[in-house]
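What follows is a set of structures for review.
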Structure P
Amino acid sequence: MKKRVIVIGGTGFLGRRVVQSLAQRDDLEVLVAGRRGPDRVVDLRKEETFDALRDADLLVNCSSSHDAPPELLVAWCLRVGLALLEASSDRLVMEALLNRWHGKPALGTVVLGAGIFTGLSNLLGAVAYKGVRDVVALDLGVRSSPFSGAGQGTIDLVVDAFGLPAIEVNEGRRKEVPSAMSGAVLPFPSGRHRSLTFSFPEVVMLASSTRAPNVTMCISPSPSPLWAIFRGLPGRLLRAAWFRALLGGYFLLLRRHLLRRVPTIVELVARARGSAEEVVATLWAADGFAVGGAAVAAKAVLLLDAPAARGLVMVDEVLTLDGVVAKLRLLRPELALEVRVGAPTTVAGT
């Protein structure tokens, strides 16, 4: 008997790619839900519509958290005993869900971290962390270009994040720092690049799951001259509603229309530093959104085969990077993806 997966937001930019990857499995029945269906009519702002989801073996939420906040759905799944893979990368949403539900008893299962970031980034960070004894700091970075295609959810997420402070964990304490400030120079697959502080949920997620005392995550815009442009923008301007609206309109024209067919090259790096050694793990994807969709599908298949424990958990608490990448390559062998985990190296000066 086929297992049923319902993809909420499966007609969107990411959701279509998830459905395409899940469709490679003949043993799955894949349905799409949303406010206009087509298979199930569900509105994430109206809990009374959730009964249309009760017969799913697994739910995958690819809806934009900006347009359809997932909090009601998460609470409902935990209460009624359903399994949900949540693809949001909204830091405020992720922090709220963790603060309310992580470690609490529940009938259902919710796994946070479904895509490439947030998701593969968490798994990459966990691999680097486990490769070093007595980790002092865990640093993550993402490098991509705004001059490529993207969906409305991604555009909304980036624009909103410009107006938020970035987060770092310093000696076990959550700390807010200004957005678009200078970050670390990180060893990406394409070389060492400067980075900027940015609002990422992985910081608090990995600090919770790994217990690393110091955690940061930054963005490195590509091409590199964009670093100086973003760094030079006054913080007051980044927080101004009119500027973010202008930025949103610009990205809407650029990424949803003019460059909608241009793939987004994505590079991820995770560096775990101990007192005497460090480990660097990297990931490179020729089409980050295609790989992101396939990563969601790979995690869904793994969770169907071996369900996670009940409650709200993070992806690196229940899945491994090796397992997800292996399943991703089985589903979509044509996608260009490289993952490298280095051996521990001696930290300079020790």
Structure Q
Amino acid sequence: MFIDEAKIMVKAGNGGNGCISFRREKFIPKGGPDGGDGGDGGDVIFEVDPSVDTLLDFAGKHHWRAGNGNDGEGANKHGANGDDLIIKVPLGTQIYDEDLDSLMLKDMNELGMKVTICKGGTGGKGNKAFATPTNQTPRTAQPGKEGRERNLKLILKLIADVGLVGLPNAGKSTLLSRCSAARPKVASYPFTTLEPMLGIVELTDFRRFVMADLPGLIEGAHEGAGLGINFLKHIERTRIILHLLDVAPVDGSSPFENYTRIRNELDSYSKELSNKREIIVINKTDIDPDGENLKKIRKKFDTEVFAISAVAGTGVKQLCEKLYKYVQEEKK
């Protein structure tokens, strides 16, 4: 199951209490204070883990707590520090504080990134720390401090080099499976893809880029129609939008009009999406052997239009080479 939003409560560990103790040794009737300090509470740390690709782990667990510090003991024994809580999240996770008007605390957008979200409470001082020349037997120790607590909202926005968009059944899943080792569900009915799917496109000379198959968009997606509103946010992360069009839609609609409708959804959702580099690709050319439909479609566009058949593999290799080139240009 693909989960891209979650609400959780996290709490750092409390600090241990300081100890009140005095030396008790044979032949030393008046031993001085020897109460040890309490240990510090553990921190709550978020870490990007490339093996995690969804927020599913948070669906059934809402409370996350780090370890508490142990109390200090006599004989100047320091309490053990509490264990840190390491929470592993997918690349692209954004962390918001719900109690601070949904303030973004961190965008986990780099591999290896770590961030401490809640600091553990410090341990209290034992009575030895309060000894002075005028008070050599202090009977005072500090309590440990509370660890910080936060109510968080986690939002996953996938990070991909190329994001596939288009109407349901335009052939996005088939193209992804042709270009990479990913195996999304492929069928001839709308909304086959119910969740984003990532694939690594491998080229020669150790070149690669990440392609994402996103659920099909329909008119009104930016207002909640269909599945699109749940996944439009993922397109914001892609460097390039690959707009896939059916050369001959089975419902008799115009590919150019279909393009315009989906383009309007992207523009209405986010200005950032409007400014992204877009590649237009006509799919299923195997059902247009004389190329008549393709010629008509190309006349409608004032930009380069690529033609492929994801099923037959025609033009796919050349398209991937072009995409790699464009991705490298966008990275610069």
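When log10 I(q)/I(0) by the Debye sum over Cα atoms at q = 0.15, 0.32 Å⁻¹, for residues 171-210 alone is computed for each of P, Q, the one that comes out at -0.47, -1.05 is P. The maximum of mean count of other Cβ atoms within 10 Å over residues 59-66 over structures P, Q, that is, the highest value, falls on P. Thinking of P, Q, which structure, once helix-only ellipticity at 222 nm (-39500 (n - 2.57) for each DSSP H run of 4 or more, over all residues; to 500) is computed, gives back -5500? Working through the options, I get structure Q.
Work out the source of 4.3 here, i.e. which of P, Q gives that when distance in nm of label points 7 Å out along Cα→Cβ at positions 75 and 267 is computed. Of the options listed, only P reproduces it. Out of P, Q, which one gives 22 for relative contact order in percent (Cα under 8 Å, 6 or more apart) as computed from the coordinates? Label of the source structure: P. Tell me which structure, out of P, Q, gives 23.0 once mean count of other Cβ atoms within 10 Å over residues 11-18 is calculated. Label of the source structure: P. Tell me which of P, Q gives 20.2 when you compute mean count of other Cβ atoms within 10 Å over residues 299-306. Answer for the origin of the read-out: P. With respect to distance in nm of label points 7 Å out along Cα→Cβ at positions 107 and 163, the largest value across structures P, Q is given by P. For the set P, Q, ranking by Rg/Rh (Cα atoms, Kirkwood Rh) places Q highest.
Values in this text are rule-based calculations from the coordinates and carry no lab data. This is a predicted model, so every value here is computed, not measured. Cβ atoms are built from the backbone, for glycine too; each structure is taken alone.
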